[in-house]
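**Student:** See the structures that follow.
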Structure P
Amino acid sequence: MIDENDKLSIATFYFDPQKGVLAQDEKHFLMPLGEYLPYWFKAAATIAGEGEWTRRFEERRGYKKGPENEVFTWEDGQQKQKFASLLCSGFLSPNMNRRAAGADAEVLVVSGSESIFRGAPSLVKQKIAMAKFRAVENNRFYLQATNYDRAFIINSKGQIQKIAPNLEPTVLVDNIVFISEKTWYTKLGDWILILALLIIIAANKHNVNLLAKK
């Protein structure tokens, strides 16, 4: 997508066959050296005499960062259902997924393009494993639709409910549940894990002291 200043951005569009485009969500989590150049890299490239290369890169592949955690509300009669789109690399960030669920998204969706990896089996397995974690952390159904990867539906317990058999274009049809309740992890983030770790350390120290007294 190109804005009024000719800046490129990567976006998800919510489309209705009768009404057309209902909303859009621009990618927030950009990959360094793939979708933008960090300031330190541009400075180093300029010093090395590669300023022209950085200019060409930003013209062709320099994307604009979009807002984070835009939640789309789909209204169908009396029902309101809320989605959050985590474009491409957005699934890598536990905090982005947590904040999306915290912003009242009831289903998490990841879409993108994996064509550069050509369906590498190791990447497919890693994405499924991470999606299971994101689903359980936030008690949300997790959906993926992307090219050169397998579409899937993972339920809120981290179980694969449905998955495409291969990398070919596929339409998955199944029932999903829109969940509004927030987990403790969604509410508190990593603090709950830090607290659990401190409790374990304290308990172990107490046991060591008891053994020392014996």
Structure Q
Amino acid sequence: FEWEVTGGDIIGASNKAKVSIDWSSPTAGSIRVREVSENGCLGEWINLNIIIRPSPPLPIILGKDTVCTDEPNLIYTVTYTATNTYLWQVTNTPLYFTNRNTIQLGQYGKPSFTLKISETNEFGCTSDTAKLTVFVSEPKPTIVGPTSICPNASDVEYKIENPQNGSTYTWSIIGGLQISGGNTDGIKVNWGNEGAGEVRVTETNKFGCIS
């Protein structure tokens, strides 16, 4: 057999009764074949026109790429086409709700999870798979400073170990008074009389996540 292809490429052998073709033309192609006898005699060409349907473009996933721990009702979406169908996959987290081009997550795994989606059009052509990795931010500040001090000690320093860029810190002192540092990662405290005291801190990071 002798094959000729327009708008694509034959993959593998081209002299058999069956061929595989990688179609590259965006709209149309053609294929024709004729039989060659063992004596070299040529048959008539048989032609077949091919309509090459387009695949959907790569979907673009819209939604947060960094979320806070236990942030409720996360929604992710792609552009909607009424005649298309959508296949979502989510790793490391259960799929709470899906409605074609939109999904909602009720809970999710740490420290990250990945969304995947492919889109199939009315002709059965499927897009490449889009991916979005989402990181779960969970600030956990650690306070460094003396835990045993003398009564009425002043200018005692406390700070955050390995402070994060963009974070602010809300300090709370029991048994003493914060005299400097504001919402930074380091403060000074004047302690009161003998007895138990406590230093607490809440971190709010650049993503708005609170410890």
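Throughout, read-outs are computed from the coordinates displayed, never taken from laboratory work. Since this is a predicted model, take the numbers as computed values, not measurements. Cβ atoms are built from the backbone, for glycine too; each structure is taken alone.
**Student:** Can you spot which of P, Q the value 3.1 was calculated from, given it is distance in nm of label points 7 Å out along Cα→Cβ at positions 45 and 189?
**Tutor:** P
**Student:** Let me ask something else about it. For Rg/Rh (Cα atoms, Kirkwood Rh), for residues 37-132 alone, which of the structures P, Q scores highest?
**Tutor:** Evaluating Rg/Rh (Cα atoms, Kirkwood Rh), for residues 37-132 alone on every structure, the highest lands on Q.
**Student:** Can you spot which of P, Q the value -11000 was calculated from, given it is helix-only ellipticity at 222 nm (-39500 (n - 2.57) for each DSSP H run of 4 or more, over all residues; to 500)?
**Tutor:** The read-out comes from structure P.
**Student:** Can you say which of P, Q returns 1.00 when FRET efficiency 1/(1 + (r/R0)^6) of positions 53 and 85 (r between Cβ atoms, R0 = 35 Å, to 0.05) is computed?
**Tutor:** Q
**Student:** Starting from the value 2.5: which structure in P, Q was distance in nm of label points 7 Å out along Cα→Cβ at positions 21 and 61 calculated from?
**Tutor:** Going label by label, the one that fits is P.
**Student:** Compare FRET efficiency 1/(1 + (r/R0)^6) of positions 125 and 149 (r between Cβ atoms, R0 = 41 Å, to 0.05) across structures P, Q and report the one with the greatest value.
**Tutor:** P
**Student:** Also, I was wondering about something else. Starting from the value 2.00: which structure in P, Q was Cα Rg over 2.2 N^0.38 Å, for residues 77-156 alone calculated from?
**Tutor:** Q
**Student:** Computing P(r) over Cα pairs in 5 Å bins from 0, in percent gives 1, 6, 10, 10, 8, 7, 7, 7, 7, 6, 6, 5, 4, 3, 3, 3, 2, 2, 1, 1, 1, 0, 0 for which of P, Q?
**Tutor:** Derived from Q, not from the others.
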